[in-house]
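Asks: Below are structures written as structure tokens.
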Structure 1
Amino acid sequence: MKIAVIGAGAMGSIYGAHLSLNNEVYMVDTSAVTVDHIEAEGIKLQEDGTENVYRPHAVTCTEGMEPVDLVILFVKSLFSKAALAGNKCLIGPDTYVLTLQNGSGHEDILGEFVDKDHIIIGTTEDNGAVLSPGCVKRGGKGNTNVGMLVEDKAGFLPKLKEAFESCGFTINIHSNIQQLIWDKLFTNVSLSVVTGILQVDIGYIAANEHAWNMTTRLIHEAVAVARGLGLEADEEAIMEKVRKTSEASPNGCTSIRADLQNGRRTEVETISGSVVRAAKKCGIPVPTHEFVVETIHAIEDKSR
């Protein structure tokens, strides 16, 4: 399979590296330093106690390239549209686009570039961290969960599963992928955004009465929206899961908190913002989520 991975950060490098074992893979990134390093020395992954080198191709510019079979989007979600627009030559009538990005609602952007039956959305349990350009530490590996918004009439998902699993990934194909995405989203739209606004560790949420009240209110609204979309959502079970996540990681730092702390723009639009957009489609009020989105954007603007 001919694959383009847009975004050579930690996750893009993990997937691009392993997929290059049995596929023609192109890493696409705006960082010339990273691309030059990958071209010269490959991607170095520290994994399972060893350092392995993988050699996908790497480019900063895709102009003149032919369409690929699969584009995997691994940039921060706020850069998704620009990333796809800047690499349109990779997308042909038979190209599928896969996103494993955090949050929900990515299909709205992907739908501007490919038809709905060529969009694949999902989640990944892998994680990693960039140590230096082209060098990544793989912190852990797990399932890659994928699905489509419509029926896979062309039978592409089994081909994707075969291609990925031949390179060491475990792929689960889901008939209702949105359920899985929202199951993961509940924690991000509650615990994560509150740690960002308060600039506190993950453990503070369950430990502080007021922080917990903010979090449970966000969960309550998100559950109502999920049910409005026809998804299953057990509010008490979700609250218990979020509470345990907070207690199990007392000194943990969410990506939203880290981004705000370092003056970076966050992915709030595909996290809390996705709840707001879905709520409007369902006609369900979500005033707390609307307030959270505006608050985080206001904090972002303070740093500019």
Structure 2
Amino acid sequence: MTILVTGATGRVGRHVVDQLIARNADVRILVRDPAKAHFASNVEVVQGDLLDIDALRTAFNGVRTLFLLNAVAGDEFTQAIITLNIAREAGVERVVYLSVFDADRAVNVPHFAVKFGAERMLEAMGFGATMLRPAYFMDNEVMIRDVIFNHGVYPMPIGSKGVAMVDARDIAEVAAIELIRRDRAAEKIPSETINLVGPDTLTGAGLAAIWSETLGRAVVYGGDDPSSFEHNIASIMPKWMAYEMRLMAERYVSDGMVPQMGDVERLTQILGRPLQSYRQFASQLAASA
């Protein structure tokens, strides 16, 4: 049966599509701009978004399994609930949902609270779902690359508790494996939650040290105060979103994103290989500069 992928042109979604194609899945994607959908010709493209009811109904026709990824937005929860309602209307029972690490605890951070709400709706609406809860994406470091490379400062307030940053490629491969497992099962599989983490729990000072080693020159940690971080990113995103990122950073400092016992081992078993490390990612980012 067909697997529908939302968010297919983003940093995680595009890898999910590639992984599914590599596993001989029938894939359909819902995208706002088909011109950005640079995939194999056998990927079916539906133009629309998660609030376009007609497009959603078209996209879900003949679909058995959904990969639901909806980005941080002011109407993120509405997008998720509308999509789940249309999915249920179409008879879809199998979902892999991209949530966030500690969604049930960091409820003062808007998109964490939204994703926990969507998790609860998946359960209440009777879906068989895998809730993927990724830690902070290594790939987000692209947004602060210039500060690291040109000013010698690691600016993200990470703190000393540690954050087990995860590579988008690992997220996507686990998502594809779960999508295939659910799609090809004889019956709907009970729901479960998987924490998606990297192999190392990294502190702010530790990240600066990795970048110093990678670049061969001193990089210092910008500190735990999120005020300057919020101010700087407000120049590249809406102020409400910059404030939300501040709230997220405050959670990193106060609580970290520390894996539970067995998380790394479980992911290694699912993937059949070691997880991508931050050092590998930093080297690749530096080489691409």
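Asks: Quick check for you: by distance in nm of label points 7 Å out along Cα→Cβ at positions 173 and 221, which of 1, 2 is greatest?
Replies: Across 1, 2, distance in nm of label points 7 Å out along Cα→Cβ at positions 173 and 221 peaks for 1.
Asks: A further question follows. When distance in nm of label points 7 Å out along Cα→Cβ at positions 45 and 157 is computed for each of 1, 2, which one produces 4.1?
Replies: Here the read-out was taken from 2.
Asks: Next up: Where does the value 15 come from, among 1, 2, when relative contact order in percent (Cα under 8 Å, 6 or more apart) is the thing being computed?
Replies: Among 1, 2, the structure yielding 15 for relative contact order in percent (Cα under 8 Å, 6 or more apart) is 1.
Asks: Of structures 1, 2, which gives 3.3 when distance in nm of label points 7 Å out along Cα→Cβ at positions 21 and 133 is computed from the coordinates? Display every interim value, and only then the final one.
Replies: Details: 1: 2.8; 2: 3.3.
Clearly, the read-out refers to 2.
Asks: Right, here's the next one. Distance in nm of label points 7 Å out along Cα→Cβ at positions 5 and 141 computed as 1.2: which structure among 1, 2?
Replies: Of the structures listed, the value fits 1.
Asks: Further, regarding this structure: Where does the value 4.6 come from, among 1, 2, when distance in nm of label points 7 Å out along Cα→Cβ at positions 37 and 261 is the thing being computed?
Replies: Label of the originating structure: 2.
Asks: Here's another thing I want to ask about it. From which structure (1, 2) was mean projected area of the Cα convex hull in nm², for residues 181-252 alone calculated, if the value obtained is 4.2?
Replies: 1
We did not get these values from a lab; they are worked out from the coordinates using the rules stated. Being a predicted model, the structure only gives us computed values, none of them experimental. Cβ atoms are built from the backbone, for glycine too; each structure is taken alone.
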